[in-house]
Structure 1
């Protein structure tokens, strides 16, 4: 049982447990369940919640509560499922009930604060924020949550006060310095922002598992007659965004090795500047120096005016696994306009519930005539209510397929995912749908991107307001250029 839970083998868990059917209803004798499994079921439920498998997360959490009705993690997960599904009143009630049983629990109070914020009950949220800061003034968890709420709501004066408060108590916190870099970059202070962003390398395992190299870190100096390894660090979008620096790096020295995620291998190889492209996980060739791709803006002293934004800097690879099938799918558009759609990101992303929108929210796009819609959404369980919608997801084996399919689009409409970066790197006209306070790379208050000239940015006018975003997209596309 424990092995299956830790591997995430849900079917195996159900088979071994036996007393619980797939609808979440107990069908056996709860007394037969072993108490020691309660915590594991709770952990399993939380893990399922984090990848938005809500039904199964609910089942696992309820299974935990069968053996231990007071398990805090399982109770919190059930409330979080309600919140994630938009049942905010019910979620608030669940969190308040949880706090009656566990009044000193930080996580329960932070969940209540997040829920109140999503309900836009700002005064009530502020009362809880004051209480949790009073009770746990040194906690980075509290500071990070409160700072994230102020950022999401655009309450910059309060954010700066909170930042100064926490820094006064924790002046050497690398996590706090890393967090502050996002705000600096969001406001366009790139010199300070990229320097602070390097603090992430001083908090092992906070972002990704720590990488250990015998070779010294490259500091941006010339490296003639040496070999430099540039390694991928975070998500697909980050890799796609920062490989643009390869030609600049190559101009400084000798041999350049590029390590990328395996599914990006062929696409990344189309970018000039790398002598060899290596899939992450493979044995690394001999090299003299190393640096993360995400450190290149700092090492090369990037300012707003010096962003290397020539597009396209990537191309469609020569070998595309599903080229023929994609061609046939695109041919269904005939003479109509081809528009690609992505409405959700990776479920494991910590802000995915904010940056993604339900497929039904794209319904107003049906007012546009003469369009064939193409879904690039992987793992979609529901499609937008649009006529002439073709799902390309089964044909997108890796980013080579995606790049080829994108190259056949007249326009792409997407939330903040790796597809936005790939479309931008390929120079494809793209409408990017952004949350009220977006990721740092999209800056504030502008409709264009200094990173990708082919992108047009559509921002939520207030927290959570996707309806206004889609209305503006429809109006702009109806009016035409």
Structure 2
């Protein structure tokens, strides 16, 4: 899943193009609630009439590889109808999916405009960071009742429910999740003199804190000095704005959110270390000058061609790279032979390795947003049927995303997908961006500070001080500086 674009506007979160209702809502708790009791037929929130067929519309941003985000609910409608019939319920559903590949910013703008006009879909799939913004605007309704009424949801990996929580309520169910490993070229490491055992044990050594970002820098320097990789090709991180960069902040002991205070957190020392790392890899010739903005096709072609020693990416890159960049060399077989993957290393000894996970979630929209009534329980049934191990694995395997259902670990097709099985443990070391309405503004500030340090416009220390000043001026009531 591509990391979501972050709006440059410094208020109300990461969703680009927030609709007018979201802006008007400020930071008030929405009044829209899931129906606690069944109203009379014809009243808002009432279930569809007996014998009625309801068409549920599902939207998601997705490329061709990720088509199951909408196709899975469409296919799951058959299971819902079978369940309704078995229960003696004469209602039926059809499901209609809209897959939008225009990009996340345009997709989110399209949804918020539709919701403001009362023309939104009944179910919308998006990043979990949209939960507080869209709940605050009244575009979506709480999910707690839905979860309680459907035992299928009991098999969702427990930690992933965090992604759908805001202000003590649940607003969404996970659709997929992922890990963002540090990848490495095994062939280049062997050329550097590493033994087979040293190469194969690298993931464990990283997990245990024995190989850190400092060790990675030293290894890159050795590879460049010995001519195994060219200068600037030791380490390639993400080349565009995205949440991946907070992995370095975490690697040096940073944290983003205090749940007790319900405030965002800026750890000064971790910011300095993160900014210093980003400057060092450029200044010491490990990452190219002017690297940000590198075209994605060039980026993927370069890291898969053996020219780079270490790089950071997402597990979802694997299928894309196997199909579109190394198919003529053997596809996934070629990647497994030459490429390894591990957690993002700790910054240095004493810190911990981990990975950022960014779950996408399904949300049920409010009746005011969709302009229709009586579909909550049916939309809930549809999402329950979509969240089974069998249905979710269709998406996970085809797009190399990690599953959301506990049963997938033993579900044979998922279990036989080597990359997914190999990286599932990373969810035990995962952290998430917080569901906070001001996180987008916060991220803009710390990301801009990182860029200034990376390019050398400011020293890491001065860039951190400037970022903290901006946080104190622009978000004084929402951020704690430690």
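When mean count of other Cβ atoms within 10 Å over residues 142-149 is computed for each of 1, 2, the one that comes out at 21.5 is 1.
Given that Cα extents along the principal axes in Å, derived from a single structure, equals 75, 52, 35, which label among 1, 2 identifies that structure? The read-out was computed on structure 2.
For structures 1, 2, which has the highest computed value of FRET efficiency 1/(1 + (r/R0)^6) of positions 166 and 326 (r between Cβ atoms, R0 = 41 Å, to 0.05)?
On the way: 1: 0.25; 2: 0.50.
Comparing 1, 2, the top value of FRET efficiency 1/(1 + (r/R0)^6) of positions 166 and 326 (r between Cβ atoms, R0 = 41 Å, to 0.05) belongs to 2.
Comparing relative contact order in percent (Cα under 8 Å, 6 or more apart) across structures 1, 2, the highest figure is found for 2.
Read-outs: derived from the displayed coordinates by stated rules, not from any lab. The shown structure was predicted, so the numbers you read here are calculated from the model rather than taken from an experiment. Cβ atoms are built from the backbone, for glycine too; each structure is taken alone.
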